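Engineer: These are the structures in question, set out in turn.
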Structure 1
Amino acid sequence: MSTKTIAIAADHGGVDLKTLIVSQLTGQGYEVLDLGTDGSESVDYPDYAYAVSKTIIEGKAQSGILVCGSGIGMSIAANRYPEIRAALVHDRLSAELCRQHNNANVLCLGARLLGEAVALDCVNVFVSTAFEGGRHQRRVEKLTHPE
């Protein structure tokens, strides 16, 4: 049985939360590809969102997690790719629904908006919730193929 690989990245506003998430996921047996950043020096969040997105598109990871101050910039940047369904979540229910109904493959979190416990709970729900398929499948296909 192979281990699920999750790519993760953050900008300077999300480094501390990213570190906690990496620790949690590796402790649960996931392979984590940490794509940076690792310090408080200002960086450009699109670079990190693109890195995680490309890692998923290339098949090097099955899903991803992006963290910035609000999560908004990361989600906008990641969603530039048709193969990526990045969801900005704020609680357990939104993390669950983004997987069940939208088959989200990237979780976006705002480090300045969520407490650590809520953020880690969102991660747990995201990695453990399956896509329901069914009536949602054709809608998700329209996200990848809009025309």
Structure 2
Amino acid sequence: MTFYEQELRKIVGERYPDAAYVGRACYVRLNDMNRAKIQFVTGMIASQYNALQLTILNRSEGQVDTLRLRFLDLLGTKMTSNPNFRNGVEPHIWDDYGKVSWYVYHPTRQDYEALSDAVSDYLEVFQDISQSADRAWEQTM
């Protein structure tokens, strides 16, 4: 199991236990026609993975929508005890020639919950209404 898969499982696995993991990405079945691809992506620096990209794929129409969730936007700048980062550090995963880990700051349980909530909130938009955890959205007749 790769580092990326371990991290994706912490974010996606609890809410979507049937997710399929491949490299830096995982796939979640939303309904009969839609799937979500969730992957770690880089921003300005190729070896720094600072966001999750969520892509909704339709089996007959292809890509439907894409959203990039930046760790900085969701988690903010994180303070550390490292004297080299007195103003804090922007959370990101660093791939140092194959040695992959979080750079300086390691997310807490609350950080993983915030990421999981954001992913789930987005994916719920593309799920069937009856699949939603909020029963108030179900159509009644």
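None of the figures in this text is laboratory data; all of them are computed from the coordinates on show. These numbers come from a predicted model, not from an experiment. Cβ atoms are built from the backbone, for glycine too; each structure is taken alone.
Engineer: Who wins on distance in nm of label points 7 Å out along Cα→Cβ at positions 9 and 73 among 1, 2, i.e. which is largest?
Structural biologist: Numbers: 1: 1.3; 2: 2.8.
Comparing 1, 2, the top value of distance in nm of label points 7 Å out along Cα→Cβ at positions 9 and 73 belongs to 2.
Engineer: Of structures 1, 2, which gives -5500 when helix-only ellipticity at 222 nm (-39500 (n - 2.57) for each DSSP H run of 4 or more, over all residues; to 500) is computed from the coordinates? Could the numbers behind the result be given before it?
Structural biologist: Numbers: 1: -13500; 2: -5500.
Answer for the origin of the read-out: 2.
Engineer: Compare mean count of other Cβ atoms within 10 Å over residues 41-48 across structures 1, 2 and report the one with the greatest value. Mind showing how you got there, number by number?
Structural biologist: Details: 1: 16.8; 2: 12.1.
Across 1, 2, mean count of other Cβ atoms within 10 Å over residues 41-48 peaks for 1.
Engineer: Which structure, out of 1, 2, was relative contact order in percent (Cα under 8 Å, 6 or more apart) calculated from, if the result is 23?
Structural biologist: Values: 1: 23; 2: 17.
Considering all the candidates, the number was obtained from 1.
Engineer: Sticking with this structure for a sec: Of the structures labelled 1, 2, one was used to calculate mean projected area of the Cα convex hull in nm², giving 8.3. Name it. Before the final figure, lay out each step's value.
Structural biologist: Values: 1: 8.3; 2: 10.3.
The read-out comes from structure 1.
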